[in-house]
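Each reported figure results from applying straightforward, stated rules to the coordinates on display, with no laboratory input. A quick note: this is a predicted structure, and the numbers were derived from the prediction, not measured. Cβ atoms are built from the backbone, for glycine too; each structure is taken alone.
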Structure I
Amino acid sequence: MARKILVLGEVRDSALRNVSFEAAAAAKVASEGGEVVGVLIGESVQSLGNEFIQYGADRVVTVENASLSQYTSDGFAQALLQVVDAESPEGIIIGHTALGKDLAPRIAGKLNSGLISDVTSLEVVGGNLVFTRPIYSGKAFEKKIVTDGLVFATIRPNNIAPLLKDESRSGDVTSLSAEIKDLRTVIKEVVRKATEGVDLSEAKVVVAGGRGVKSEEGFEPLKELANVLGGAIGASRGACDAEYCDYSLQIGQTGKVVTPDLYIACGISGAIQHLAGMSNSKVIVAINKDPEANIFKVADYGIVGDLFEVVPMLTEELKKLKVNA
């Protein structure tokens, strides 16, 4: 069944986030040969339309307005709903990010639609579009199909591979003049507390520290390892509670959920709340002095030892490999 699917692209620092391309790939599957329409919302996003098309969108609709320079649920909901009215799609795909988790339920409520959230894969089986999502903090998975109405889903970053960029693809990039009014929230200033570098939620490699790092300075060897691997720094709630790092780095049930290709857990015991945020990583390496630590139960590789000895050794060996590569 061919469908028209709207896919919302997320823009950060004047660039499309990688989850936008993953959402476009998911929309391609959901469309079943129909049309994938990219949607870009912001103050100045027209120039990003062609890149969105190169990653799978057939055409792009932009909504530009000074009131949309920073995300607010009111403003983006008004903009996206007006695109939905103009396009009358059979489905909507949004990334399961902080923005998506806030915006998607609001849109679903306005459209009186169902919503399948935190999707990790989708496929067509027996004529049905089947969505897979984790439940019970990742201990099990459920499969869902939409039997009636709008196909509406949010996809978890780093789970659905984006399509290869095709610079030969072309399509229309059109603008929609949307009325944005009666905003209850106005962003005056954005203060970034997260560390600079790779976005934690989209990182292919994550080096995370727990209480075992012992101090804010204890994260320095982890940061060096992350830099060598081109990855991001994360933390357990215990490390955040101890003020070793900012809560923006927290991974777990009450923090960020990450699914990198490689997750290196340093001095993390493996509380169930933390495992809920990283247990679906492709490869997990645990470094801990306690051989009975729970983290080893989910790790693919385990190193029993002092992280302050092991991590610098790993870093030096990786540096040698990079030099000789």
Structure II
Amino acid sequence: MTPLAAPFPLGRPRRLRRTPWIRDLVAEASLAPADLIWPIFVREGTDAAEPVASLPGVERLTIDRAVRAAEEAASLGIPCLALFPYTEAADKNPQATEAWNPENLVCRATRAIKAAVPEVGVLLDVALDPYNSDGHDGLVRDGEVLNDETLVALEKMGLAQAEAGADILAPSDMMDGRIGVLRAALHENDLPDVTILAYAAKYASCFYGPFRDAVGSGGALKGDKKTYQMDPRNRDEALREVAIDLAEGADMVMVKPGLPYLDVCAAVKARFGVPTFAYQVSGEYAMIEAAAANGWLDRDRAMWESLIAFKRAGCDGVLTYFAPRAARALAAR
């Protein structure tokens, strides 16, 4: 219900905008470093950082550098890192077997980070696309992405990640039934405390391009992902997907991409009242960076305005490549 307000001249809304302190006092949404999850790309090697051309300011880090990033996160008050691997072509095959290798890149990185900075959470993506020579999130046969056969692979992948020390498993594959399979496997293997953050409403979007460059899956992709990722025209379907994932054992849910789907974020939070996250995806970040590089936007103001939009829409937190920059800016305010 819209609150009643006195008519002008007795009512003057500008009174609450006159000074910075009063604007802060009555602000309806707030942003803190604790609201941020920092996505990190990891690569093989030692003491190296490789720029991602389509993501200005973002680098693929060797495991030792990823540990340093975790230490930086701790110092900035960022509670969690999301790790994504750059997988060499030699480690990919149609069965995506590297996904559940306990010595794969993200499992080794997870163990290193948890040993060095145990207070920082580690989130790992559960999907086959970094390891699949077809570039899809699921196994492929005769051009069809297979659902039930993929669930077997995702179960093995999730268990390998949990046993490596991942705090949060984040299934992003959008296969039917994957949350239930993962939750049951964790329970049966004495890993009941591992959190599941479901990519519950992940849309078939053009905004993922730079991310696919960063993990090396873009060039491998055959066809598109429209048979399993959601149609951008649908919102009610997202609510059904969230309901299913919660019923199967998800602890938290995520909407991806972020800014083009703020209405979905708001609807999910209003309907279910569960911890709700959004991913400010690579294309969203790259657009702001490109505009700032051309002098068309103020980078920091655009960063802050875009991040506060997620909180205003009801999100509890945001995965964003801006995380360290935003945390430093917040500390300086």
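Here are some notes:
- Relative contact order in percent (Cα under 8 Å, 6 or more apart) derived as 14 - corresponding label from I, II: I
- Structure with the greatest value (metric FRET efficiency 1/(1 + (r/R0)^6) of positions 146 and 226 (r between Cβ atoms, R0 = 35 Å, to 0.05), set I, II): II
- Read-out distance in nm of label points 7 Å out along Cα→Cβ at positions 10 and 306, computed value 4.5, structure in I, II: II
- Structures I, II were shown, and distance in nm of label points 7 Å out along Cα→Cβ at positions 130 and 186 at 5.2 was computed from I.
- Of the structures I, II, the one that -11500 was derived from, the read-out being helix-only ellipticity at 222 nm (-39500 (n - 2.57) for each DSSP H run of 4 or more, over all residues; to 500): II
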